[in-house]
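A.B. asks: Multiple structures follow.
Nothing in this text is a laboratory measurement; each read-out follows from the coordinates by a stated rule. Here the structure is a predicted model, which means the values were calculated and not measured. Cβ atoms are built from the backbone, for glycine too; each structure is taken alone.
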Structure I
Amino acid sequence: MKAITANRLIDGEVVFWKSGQWIERFAEAQFFADDDDAGPAAVQAALAQSKVIVEPYLIDIVESPGGWAPVSYRERLRALGPTNEPTHGKQAEGGAGVEALLAATGAARSTGRVDLIRRK
């Protein structure tokens, strides 16, 4: 499975794609099957919103205890952030989505991020 992430241009907030718009919570993001061509098509649609976001890319996600979470440790941190203090950011809000992110393990790189790095 995959999801699309980017940073909002106006404030740098990590955002996720959901049905043509950008949202701040990973748990509410739209997920795409690995063999679904809708994911890359949605990235192209997201690129059209270049005045709203910066560098959209697909991230790999897996089912973790309690829900879905990014495979990459980096992406889990971005989804929880800021992570300088547990009482700050999205992680302070708690809930099932945050618990799933905190319960996930592994440190693999997301293939979408690797492809983005290769393009540069």
Structure II
Amino acid sequence: MGQLLLSVAIHALAGGVLVVCFAILAETIKPKDFAGLFSAAPSIALASLVVSDIAVGSKDAALAASGMVAGGLGMVIFCALAVVTVRRHRAIRGSLLAAPVWFFSSAIVMVVVFR
């Protein structure tokens, strides 16, 4: 229980510090359209990898990084499809129609590329 609590505390601290650093970077980016690229998601991913490496070792952290890459590629595919579906069906319905593509494309990338 103590090790789990320590892991959560390290994760929170690392995540908080990195969120602040990426937020500062996002504020300096021009045009502001690209500021979202440097918002919380990359900092949380880095903090998660640091904690995984410390807590369970680099092999598990590498597997987590592979999952992040597969999820990122799936998100790119989702976004490309969502542009079309949101224009056709409005925001909520278009996003819901495109969302399964994110899951399936990420799973395919994970199985084909990282296994």
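A.B. asks: helix-only ellipticity at 222 nm (-39500 (n - 2.57) for each DSSP H run of 4 or more, over all residues; to 500) computed as -31000: which structure among I, II?
C.D. replies: Answer by label: II.
A.B. asks: If you don't mind, another one. 16.1 is what came out when Kirkwood radius over Cα pairs in Å was calculated for one structure; which of I, II is it? Can you show the working numbers first?
C.D. replies: Values: I: 14.3; II: 16.1.
Corresponding structure: II.
A.B. asks: Further question on the same structure: Taking distance in nm of label points 7 Å out along Cα→Cβ at positions 10 and 90 as the quantity of interest, name the structure among I, II where it is greatest.
C.D. replies: The structure with the largest value is II.
A.B. asks: Ranked by relative contact order in percent (Cα under 8 Å, 6 or more apart), which of I, II sits at the highest value?
C.D. replies: With respect to relative contact order in percent (Cα under 8 Å, 6 or more apart), the highest-scoring structure among I, II is I.
A.B. asks: Among the shown structures I, II, from which was the value 1.2 of distance in nm of label points 7 Å out along Cα→Cβ at positions 82 and 106 calculated?
C.D. replies: Label of the source structure: II.
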